[in-house]
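Peer 1: Structures are listed in the sections that come next.
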Structure I
Amino acid sequence: MLEKQINGFIDYCKVSGFKDKSIESLAINLNKFKIFLGKIHAGPIKKITYRDLLCFVADFQSPSIHTKKARVWALRQFFHFLKLQGLVDENIATAMPYPKIEKTVPQFLTIDEYNKILSHCSKKADTRLGIRNLAIILIPGLLGLRTGTIISLNFEDVDIFNGLVWVNEKGNRKRIMVMPKILCQALNKYSNSQGKRRGPLFLSTRY
């Protein structure tokens, strides 16, 4: 049931300019919807009720808020397509509310906690791994960069001589930041220990 309609919808999304990740998410959630309908024996498409949709969104062992939101979006898009094709009289998924995602309060280190970590890493900065860890700890404290941003840094993004770093932002944009002298010294020492100038700036112990 619904396999033909789902395949037609996915083709419709491809020619309508949906992003690949969005199409993948839609396909996954709609195939789960098909399995769900098979379990409850919902019958023809026009027999699917609003209650069936609500039950699906909440099904599969208490899904997360993000999963529920993805399912609501998939159903809204799919039933819009079914209405365009004349397979249903109305988009019954339109009235489905998106679950609210509660914003979490960020957790921060206190100045004292950060200084303790910094002190510990400074004492261990006599090895290649130690100087790497010190540089990693210095960057968020001095530049305020997030973990994901630090991980994405490459050697080519850092100009130790002029004390500049190019930071990747959303939309493939780059922002230039000035690095303090102490960070330049740590990165210079780390760079010399690595013996290279290209590729990912920070590597794990496996490389």
Structure II
Amino acid sequence: MKVVIAGAGSVGRYMADQLHASGHEVTLVDQTPAVFDRFGSEGPVTWFLGDACEVATLDAVSVADADVLAAVTGDDEDNLVIALLAKQEFGVPRVVARVNNPKNEWMFNEMWGVDVAVSTPHLLTAVVEEAVNVGSFVRLLSLEGGDARLAEVTLTEKSPAIGSAIADLGLPRESTVVALIRDRHVVVPRGDTVLRPNDEVLVLVTGDAEDDVRRVLVG
């Protein structure tokens, strides 16, 4: 898979190293000469010095041939422009964008060419909520412009789902349990998996099904 990463800060460089280690072809794009001079000669990842907000730069790195473009600069406006150009001008199949300011997250949607928006502040908040609010329904990640959400709930003994098999929960069709964490181990959920107290349930919810899922798992 060919991946183009716009933004060679610590996030972009880490992503590039991990993706390359997994066997993907990675190109890092950054417009800061100091970053390029310091890190550009490190490792087997391809580097390109240029402004990813410009069509000429994206064309120079053959972004039209990329399977994924990740806009992970520290500037939300730049990430939106990069995402829009990648999707509309080059038809990149999958565009991932980093959200630096949570107040801007509402703009990171399909209209701006963003398939997946990742907000680090929201992820950290969700992790903290999950740690302190046992029994609460916590959103972890929004997908497809918010139409799909990955959520987590740690079941308490008062949860109406305790003792029931997943197939018997009556979850809406627009939702599915994708994983359980039980005793610090990941359990692949099946229809006959019976839920227990302290199970961490990861559920993918689409459409307007969130309230129904909350009632089933939380009460």
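Since every read-out is calculated from the coordinates, none of them should be taken as a lab result. None of these values were measured; they are calculated from a predicted model. Cβ atoms are built from the backbone, for glycine too; each structure is taken alone.
Peer 1: Quick check on the output: -7000 is helix-only ellipticity at 222 nm (-39500 (n - 2.57) for each DSSP H run of 4 or more, over all residues; to 500), derived from one of I, II. Which one produced it?
Peer 2: It traces back to II.
Peer 1: Thinking of I, II, which structure, once Cα Rg over 2.2 N^0.38 Å is computed, gives back 1.54?
Peer 2: Of the options listed, only I reproduces it.
Peer 1: Using distance in nm of label points 7 Å out along Cα→Cβ at positions 49 and 137, single out the structure from I, II with the greatest value.
Peer 2: Structure I comes out on top.
Peer 1: Oh, and also: Identify the structure, out of I, II, from whose coordinates distance in nm of label points 7 Å out along Cα→Cβ at positions 73 and 89 was calculated to give 3.1.
Peer 2: Clearly, the read-out refers to I.
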